[in-house]
1. Out of 1, 2, which one gives 45, 22, 15 for Cα extents along the principal axes in Å, for residues 94-149 alone as computed from the coordinates?
2. From 1, 2, which structure was distance in nm of label points 7 Å out along Cα→Cβ at positions 86 and 142 = 0.5 calculated on?
3. The value -13000 for helix-only ellipticity at 222 nm (-39500 (n - 2.57) for each DSSP H run of 4 or more, over all residues; to 500) was derived from one model only; which of 1, 2 is it?
4. Identify the structure, out of 1, 2, from whose coordinates FRET efficiency 1/(1 + (r/R0)^6) of positions 126 and 182 (r between Cβ atoms, R0 = 35 Å, to 0.05) was calculated to give 0.30.
5. Given -0.35 as the derived value for log10 I(q)/I(0) by the Debye sum over Cα atoms at q = 0.08 Å⁻¹, which of the supplied structures 1, 2 does it correspond to?
6. Please state which of the structures 1, 2 yields 14 when relative contact order in percent (Cα under 8 Å, 6 or more apart) is computed from it.
7. Comparing FRET efficiency 1/(1 + (r/R0)^6) of positions 222 and 238 (r between Cβ atoms, R0 = 35 Å, to 0.05) across structures 1, 2, which is largest?
Structure 1
Amino acid sequence: MKNRPLGAIDIGTNTFRLLIASVRYNPRKDIYSINEIFSDRTITRLGSGISRNGFLKNEAIKKSLTVLGKFSDILSQYDVHNISAVATSALREAKNSDEFLKKAKAATGLNIKIISGEEEARKTASGMLIDISAPDTSLMVDIGGGSTELIFSRHGKPSIVHSLNLGVVYLAGKYMKHDPPLKEDLIKMDRYISQEIGKIVKPYLKLISHNSKLKTAFIGTAGTITTLAAVAKKLKIFEHKKIHAARLTRRKVKNIFCAISAVSSHERGKFIPFEPSRLDIIVPGTLILLKLMEIFNFKEITVSNYGLREGVLIELYKKSEKKGFN
């Protein structure tokens, strides 16, 4: 039973992610590491349309169930000790989320748990720091399809957590109706993002330090940030080793935003050849990151290619350990 693989499914507003891996814990350093066995992700746009009427679209449900069926088949091929499937913003918000959960259970056998924004943030924080040394203090961000999570951590332990109503799918649906986007729509989106961040800014500003000796690190995860790192490195294919722990400057983020927001989605494809389904949502995602860096005065961000899936696996490992399986 020792060190058998675990399975995690992250059912996001924009992307579904599967990870099968074994987890190891180093008590001397108090850090976790993973040995990846299988990983997959598919953009489903489950949350597209929710901002209009509060319901998941039938087309999005159908595609998402197909992806979950594929994930379930893959999991059955491995000697997986335990599986956890968690759902985030789209299913938190949707009026017909119960219908989706029932259909998913009937079609795949998966018991999906809808987690709160705060729980999502805490799990994400624990996953983000895999293979990244935890600084004394850090502001961690996860820019997702339906929400953006902000976590202030001390030595890797979250102390302040907020889930912001800033999701790239929702923002794209509201402000990216023209291709290329209109300047007035970009201005409105900028104003809305700044307003939402402004609601929670004070407690973070009191704790963030830019002193050279006690400098707070800025660390980010999820598709927008990892894609920007790939764009900055001019990658033609996405490569984990070149993305994880890479650094992005605020100037670079601003330059990329100016470039991709001024052109059509077709022209944007020249910047992101490896993920054409992200061509509309990359603009609002980049603007969220830029506004966070400006408001909190960070000149660079460390990129993590780990997040919620890995945090879910760590939690599964801890539960199994308590039961005596590891």
Structure 2
Amino acid sequence: MKYRLLLGLYILLGTFALGSAGGFVVHAQSQFGNVDPLTLTIDPSYPKPYQIVTVTPGSDLIDLSASTVTFSVNGTVVQRGSGAESASIAVGGPGTVTNITLTVVNNGQTYTEKISIRPADVALVLEPISSTHPFYEGSPLIGSEGRLRLIAVPDLRTSVGKPIPASSLVYTWKNDDQILQSSSGIGKSVLSATASVRYRDSTITVIVSSQDSSITGSASVRISPTDPVVRIYENDPLLGPRYENALPNSITMTGSEETYRVVPYFFTSLPSLAWSVNGTPSQTGQDITVRPTGNGKGTALLGIDAESDSPVQSGASSLSVTFGASAKNIFGF
């Protein structure tokens, strides 16, 4: 299973300077000093190109319910009313800038807040490093304490729409709220990490920015480790392993000899494999061949145990095999 999340953001806050907390007109500053009377909240925080964002006004100093509140996008009024009602606004394509202006009129005074959004995409590709059979479709799951790789694929563009080379961007990786300093830096678009134990999910986030921090994008993915599992398949002498269907818990032999193959799933490293027949250790390895001998009908229980040491992982499975009227015992070879 591959996890992919596309997110991105370029935001220019404030009327007069890059990265300011917000812009306001001169008469607002003279009345409230250095306190910004208006705020704008964007959801999602990192919009993608052409995405609808929710812009919400706020103020601790102005009674918005007693004010006329106007939203303008690139100079065109899109919503006018009163109170702290949000506006839904579509941002532009890659590299384009959407200029949003909030104007509040209260008791004859006019207050303005401006924000400019340039959306940017960051694709985050998750590649768990764990065991499967060779024809497994898709990506394996993440094993408990297993290894994994995350690859950031950014699409950050200049104001003229020219893509910025991924090798020149700055990548900041975070595990939950902790910055992974050694894995972050210019061109470090790949993160190698170790998952936590099961039931201790974590969120990996990458923040991608230009070297002057004028354009920033972000993506994140939830890491949910799982326990390894073991499945048994028929290994046909002519067709090979029948990986399309794992065997159920109980089968009936139709031939004089059959071979079964075990596949350990989601182990960080290939485990040791040990077979047993009716509880008695039989052999090691991926395959076991069974052949009924003697007379009569009966049932034998095949068991398989898979264990790895680094990290410690284990899994087991069993298969009840019923053999025909001309057989008495079953043995593994």
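Taken together, the values in this text are just the output of simple stated rules run on the coordinates, not laboratory data. Bear in mind that the values here come from a model prediction, so they are computed numbers and not experimental data. Cβ atoms are built from the backbone, for glycine too; each structure is taken alone.
1. Working: 1: 45, 22, 15; 2: 72, 26, 15.
The read-out comes from structure 1.
2. Values: 1: 0.5; 2: 2.8.
Structure of origin is 1.
3. Details: 1: -13000; 2: -500.
Traced to structure 1.
4. Working: 1: 0.30; 2: 0.95.
Structure of origin is 1.
5. Values: 1: -0.35; 2: -0.59.
Attributed to the structure labelled 1.
6. Details: 1: 20; 2: 14.
Answer for the origin of the read-out: 2.
7. On the way: 1: 1.00; 2: 0.20.
Between 1, 2, the highest calculated value is found for 1.
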